[in-house]
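Student: Multiple structures are listed underneath, in structure tokens.
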Structure I
Amino acid sequence: MKPQRLGITFTNNEKDTVLKNILPKLQNFKNCLKSWHHRKLTLIGKNTPDKIKRTQLIQSIENGGIQLTNIDSFLNAVKCSWVKRYLDNTNTSKWKLFYQKILKKYGDSVLFECNISNTILHEIANENIFLSDVLSAWSDVTHNLETQTSSKTILWNNKDITSNNKTFFYKDWFERSIKYVDQLYDYRIKDFYSFDNICYIYGMPSNNFLKYYTLIKCIPIHIKSEINTNNTPCTQTTFVENILGRKNKTNKIFYTLQIQNPTENSKIQNKWQVLFGENELNWKHIFTMPYKATIESTLRNFQYKYIHRIIATNKYLFKCKLSNSNLCDFCSENIETIEHLFWECKHIQPICNQLISFLEQHQLNVKLSFLNVSFGINSLKSIDCNNIVNFMVILMKYFILNMKYKKQVPTFNCFVHSLKLKIQIEKEIALSNDTLHIFEQKWNRIKFS
């Protein structure tokens, strides 16, 4: 029987020790991550498949997301923060010696500036899995940087400069401060230096002739053709320098680098754009509006679902065979779409008109349309005035949906009662957050009889 102490199994075989103690823990952690990836998001809908892509949810608020944490990107960011500690010359901890011994054959810290190949990662993994994992994360995070492909391309450990699928690293050349492609290039004749010139400039031994021409021959054409350009985008080298120069935590920087901003509108955005025709929609305003208009998460979540058109109307429920009819619950005359439920219905229009009158009584002159009922306004002179109107149109829609669930026709008096309760809730939140002065500045013009 194998002895156990403090949950650790001891054997005479080193591999068995790893199999019994480490691998099961790693597998449990992988299973935990897998369940995290497949968890159901109650914010979007209870016990239902995702109605919004998670690549959308992880975006910033102004890009239409909710800043949902991407666990893989988060773990990569944590790993990359280790690199900063390793490269920090003021950190003289002894643990760095273990890794310097492995990295020395690749140029030590310069490896973090290189375009690392998988071959190097496999080689390092044979000696230290943790270090290989960190380098892999570092490569994944920084590969999106706009790296220079010409003069400031690093020669060593570069997966684009290979011979027989192996990268180059000449230790004696590196010790002579040879690091970049342009150090081998003669801009006067627009070609690489002759070997004699290299020997003269860098004091290179004459027996390095074959090493030099093998290296030059393996530099790709696109690097050679672009080496004369004057473009100087941010290189990985300057990125490393910037990271080391920051005193604050860099996890957020590493995490943000992995979240790619959307390059085109989503299907939902295009659907709204078609609906509103020639009105150019300001999506940054649309996405950020609920966070400015209210501090209550319930209303923010509702507006987010509204923007992404995942409000369960009878048209959708009937299609899913979850409703006996696709007609409006209020008028029972028209198909219940988002447009009809929140604007077109004959029972909703009076509420909108009474809201306009209510706003005018408080010197808030706004002409409501389905566009600004859907996405709010930003046309009033005061930010607080915009926020008040936007709060009310969000609440009105939320109120209408609740009355639909209750199978009751909404009235303006009931809406005003709901408005009073919500303002009181916002006041309580402001009190708990010590922001009562902001609340009073926003709501001082609204008086109820």
Structure II
Amino acid sequence: IDTQRTRISHQKARGCGHNPGRKNKLRRNVRVFSHKERVRAIQLFLKYDCSYAATIRELGYPSIGALRKWYKEYLESGELHQEHRKKSKYSEEQKRIAVNHYFEYGQCYARTIRMLGYPNRESLRQWCEELAPGARKLRKSAVKLTQDQKEAVLKKFYKPQTNRKNLAESEGISRVTLYQWKNTVLGKDFPLRMTLKNQEKQKELLLKEVEDLQKQVHQLQLEKALLEGAAELLKKEKGVNLLCLSNQEKTILIDALRNQFTLKELLQQLQLPKSSYFYQKQALEKPDKYYKERQLIITIFNHNFCAYGYRRIHQALKNMGKKLSEKVVRRLMTEENLFVKFSRRKKYSSYAGEISPAHPNLLNRNFKAKKPNEKWLTDITEFRIPAGKIYLSPLVDCYDGAIVSWTIGTKPTCFTLCLKRVIHQIIQRAKVSLDD
């Protein structure tokens, strides 16, 4: 109610043109003196026989009213206060009302401030400590334990002689937290009391869970072995779909893993009928009916410098009295990796390179020189050899046609190397001549 009256008076004051905040604004500019400055002023004041003018003239501070107030405080208490004591905005009665409301209505800061309209949280907390020390409820910080520490507490939890209430108090937690740990670590279905019947039931559940986990591990090992075998034996990619393999490839994969897994497991995983497996296995065990022709094709291919394709090899076999179709010859050559190496013709390109500015014609077709090392000429010549292309760049002296230097390389830019070499030689010769 007092706060509402103060607000109304301020609103009326604003309406009449009065500025109630001017006084507070002026007070903010007042200098606040430290305890050391105030003690010095009082000592000097007593030294000068309580002379206000002499003290203020000596120190330059404070005002007569402030010095009189300090002296009065010194006479009453025998000393000066250490810190500046700010006058409270609220009276003792308002503080008592706020504290009583806080304790009567659930000890809620927000509710008290909303109902009374004052003060802030920090002020209300300080009032509670001053007027009712120890009565305010304090929140305890949550106890943070590791997984191993929780398991150690739960071992004590299931001991027959353990009092769970005392256990929670000794660990600094509530009983609710203790049961929450039990549900988190052991599960909600885990019994609260370890009786003999519960122990047998729990043992059966654990054994069943272990059996299920072992089956899952075995299944994962089977899938991993099949994928690794497909990548190693059949040269398939790592992410290949095993169901898309041919029956022959599946049979090869099963035979490679028969010593690790049962035939039934492998057939179920690859979805291959048992009859198809044995049919493919019997077909793989049959001897190669084209064994002699296969060796003959390899001999003909190597004897003719690896230049015969399947048509010419087919004709050579026909001349030798061997009758095989072109498709069979081609398949046998593919299985033996017999391929003719040839170079493809380079595609025509009209691109002649970037257009650069023409260099000045310094010689103007005058290839005669009056003294050595006056004029040099060079050109780049391309040669084709079995290993590729090479480029020759000689450097000719116009005086007598002598070859000053030359270089050869696999790139047309070898001329720059030749020029650098010659310049280096000239520098070395100049150094030798200067030394002589």
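A short reminder: the numbers here are calculations on the coordinates, not readings from a lab. None of these values were measured; they are calculated from a predicted model. Cβ atoms are built from the backbone, for glycine too; each structure is taken alone.
Student: For which of the structures I, II does the calculation of distance in nm of label points 7 Å out along Cα→Cβ at positions 294 and 398 return 7.2?
Tutor: Label of the originating structure: II.
Student: Also, I was wondering about something else. Quick check on the output: 4 is relative contact order in percent (Cα under 8 Å, 6 or more apart), derived from one of I, II. Which one produced it?
Tutor: II
Student: Once volume of the Cα convex hull per residue in Å³ is calculated for all of I, II, which comes out largest?
Tutor: Sorting by volume of the Cα convex hull per residue in Å³ in descending order puts II first.
Student: As an exercise: helix-only ellipticity at 222 nm (-39500 (n - 2.57) for each DSSP H run of 4 or more, over all residues; to 500), calculated from one structure in I, II, equals -15000. Which structure is it?
Tutor: Only one of I, II returns -15000 for helix-only ellipticity at 222 nm (-39500 (n - 2.57) for each DSSP H run of 4 or more, over all residues; to 500), namely I.
Student: Quick check on the output: 8.1 is distance in nm of label points 7 Å out along Cα→Cβ at positions 206 and 318, derived from one of I, II. Which one produced it?
Tutor: Going through each structure in turn, the value belongs to II.
Student: Let me ask another. Consider the structures I, II: one of them gives 1.57 for Cα Rg over 2.2 N^0.38 Å, for residues 94-333 alone as calculated from the coordinates. Say which.
Tutor: Of the options listed, only I reproduces it.
Student: A value of 14.5 was computed for mean count of other Cβ atoms within 10 Å over residues 214-221; which of I, II is the source structure?
Tutor: The value was obtained from structure I.
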